[in-house]
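S.K.: Have a look at these structures, which come just after this line.
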Structure 1
Amino acid sequence: MSEPVSVLIDSTDGVRLAVHELGGDGPLLLLAHATGFHGRVWEPLASHLSDAFRCVSVDFRGHGDSSPPASGSFAWSGFADDVDAVLDHLGRPSRCFGVGHSKGGAALLLAEQRHPGTFAGLYLFEPIVLTPEARESATQTAGDHPLAVGALRRREVFASREEALGNYQAKPPLDALHPDALAAYVDHGFADLDDGTVRLKCRGANEAQVYSMSGGHDAFDDLDRVTCPTTVAAGALAAGSPSGFADAVAERLPAGRLHRDDSLGHFGPLEAPELVAGRIREVFSS
């Protein structure tokens with residue numbers, strides 16, 4: 001696969017979005033990443049789909065090479081704005097498919113709810129779409145969200161990308177990633193500093209706010225507006241994992257279906273890119 005071509009476009013709230021062409025010239029396949037990642041982590045998966053799709057990914061606001069919102073707010077409606085901005089930039093193709101992981105899955109659903117018929121089909125791996133009960137609980141405990149607390153404590157600066165890679169390879173949760181996906185995360189997820197060190201592009205304070213605001217959107221309430229065929233994929237059930245509410249999301253979608261794979265965890269598309277790409281191909285071919 002040739003080197004991705006990336007451009008910067010405008011979104012809302014003063015955001016400049018990085019959009020990456022990952023190869024292919026078929027129907028558009030928009031790839032939406034999870035919190036804390038960036039669009040180029042999809043490169044390993046896209047390499048298995050570019051023979052059939054035009055694969056495009058985006059760095060959501062405050063992630064990768066995209067700027068944070070001018071207001072400082074990471075309300076999840078902004079991620080739907082980013083999806084809309086990418087689709088507007090690409091001319092809103094008449095035949096468009098979406099693949100979303102975690103927060104990226106929620107962003108695609110929110111965008112489809114705004115403009116029903118945008119996507120011909122969706123494949124969402126453990127989208128962060130909370131039931132009303134879970135949303136109320138998440139809102140009440142937003143300041144103590146364990147992932148937000150973890151993001152604030154995360155080490156941001158390393159001596160080099162090589163040091164960062166070795167660190168992630170040696171311990172969970174990122175040790176679960178396929179080597180190519182982890183390499184892409186490190187290669188494109190760090191900025192070079194003047195002193196020769198490297199720092200995460202997705203800053204801990206921004207990532208923490210994304211997690212804290214995960215209960216602030218109501219995508220679950222409007223799932224009946226998403227009428228395109230939608231596969232909700234999930235890994236093994238685990239306490240506190242988004243895999244636990246995948247069933248409820250799939251059941252509420254008019255054309256939804258659940259696909260569970262106990263061999264995968266929450267990072268499924270990045271753990272087994274070739275396997276998940278095969279399932280995406282199968283779903284959209286049918």
Structure 2
Amino acid sequence: MKIIEEILRYFPNEIYVLLESTLKQDLNLQRDLQEIRIRVGRSILLKTRRADIIIDYQISSSEILQILERLCENSIYAYRNQICEGFLTVKGGHRIGITGTVVTENDKVINLKYVTSLNFRIAREVLNCSNHLLKEVIDRDNNSIYNTLIVSPPGKGKTTMLRDMIRNISNGIETIHFKGMTCGVVDERGEIAAMYKGIPQNDIGMRTDVIENISKAKGMKMLIRSMAPEVIACDEIGSKEDIEAIRGSCDSRGKRHFYDAWKIDGRYQKQFPS
């Protein structure tokens with residue numbers, strides 16, 4: 001219930017009591033809960049892998065605003081840049097998606113007003129989930145890793161797998177005499193390390209440096225210039241710019257090793273094409 005409490009504390013008392021009561025009645029729901037979705041004028045929806053649970057409570061716009069203020073520690077202006085990206089990351093690594101009326105200027109989002117929906121995505125680490133795949137990734141002869149790409153449909157655990165692989169590669173694996181490697185993570189969306197006030201909320205290893213809230217293309221260049229990583233990891237490769245950044249980084253100071261996740265349909269692939 002500890003993970004759930006980290007989320008529930010942002011809700012007004014009436015909603016808090018309602019959600020707490022619902023979750024306490026079902027231990028499986030506590031374990032499997034992935035999202036809490038709230039929308040103005042509509043019921044609360046609890047999402048698991050298997051089903052959606054609907055709670056008959058109509059959310060008001062004032063309650064949405066109250067929740068947002070708590071998420072922003074009563075200073076929405078201080079969090080405006082994150083809000084303009086469409087999400088907030090809170091302590092514990094939980095991520096809250098935000099939608100509403102977008103205000104733009106010169107094709108750039110400068111504000112989000114009349115917030116109408118919030119999606120609380122529950123963050124859960126699954127330590128050692130990558131153990132069975134590490135033999136496909138680690139080059140034991142050279143104490144290194146292969147250029148690697150994880151591919152699967154959405155919601156199948158790519159980021160969770162990526163995070164645990166980073167942790168293992170960073171710390172090293174004594175049982176196979178694999179020495180830890182210096183890792184750099186470009187956490188564009190804040191889902192890998194889940195930084196909160198500069199501190200990673202997830203265990204990403206002792207030799208890992210993180211740069212967040214920056215495009216993958218710029219983040220890779222900054223990490224190479226400043227931290228000399230042996231491994232660079234990032235999430236959701238999809239654009240032409242991302243691919244060009246990977247190619248450019250591979251060519252920098254010799255070919256560097258990557259471990260990426262890409263949100264497209266497909267199967268796990270061992271080698272990332274150079």
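Read-outs throughout are calculated quantities, based only on the coordinates presented, and are distinct from any laboratory measurement. What you see is a predicted model, and the numbers here were worked out from it, not measured in a lab. Cβ atoms are built from the backbone, for glycine too; each structure is taken alone.
S.K.: Match the computed value 0.50 of FRET efficiency 1/(1 + (r/R0)^6) of positions 61 and 117 (r between Cβ atoms, R0 = 25 Å, to 0.05) to one of the structures 1, 2, and report its label. Spell out each step's value before the answer.
M.R.: Numbers: 1: 0.50; 2: 1.00.
The read-out was computed on structure 1.
S.K.: I would also like to ask the following. Using Kirkwood radius over Cα pairs in Å, single out the structure from 1, 2 with the greatest value.
M.R.: Details: 1: 18.7; 2: 20.1.
Going through 1, 2 one by one, Kirkwood radius over Cα pairs in Å peaks for structure 2.
S.K.: To which of 1, 2 does the computed value 16 (relative contact order in percent (Cα under 8 Å, 6 or more apart)) belong?
M.R.: This figure was derived from 2.
S.K.: Which of the displayed structures (1, 2) returns the greatest value of distance in nm of label points 7 Å out along Cα→Cβ at positions 157 and 197 on calculation?
M.R.: Working: 1: 0.3; 2: 3.3.
Largest value of distance in nm of label points 7 Å out along Cα→Cβ at positions 157 and 197: 2.
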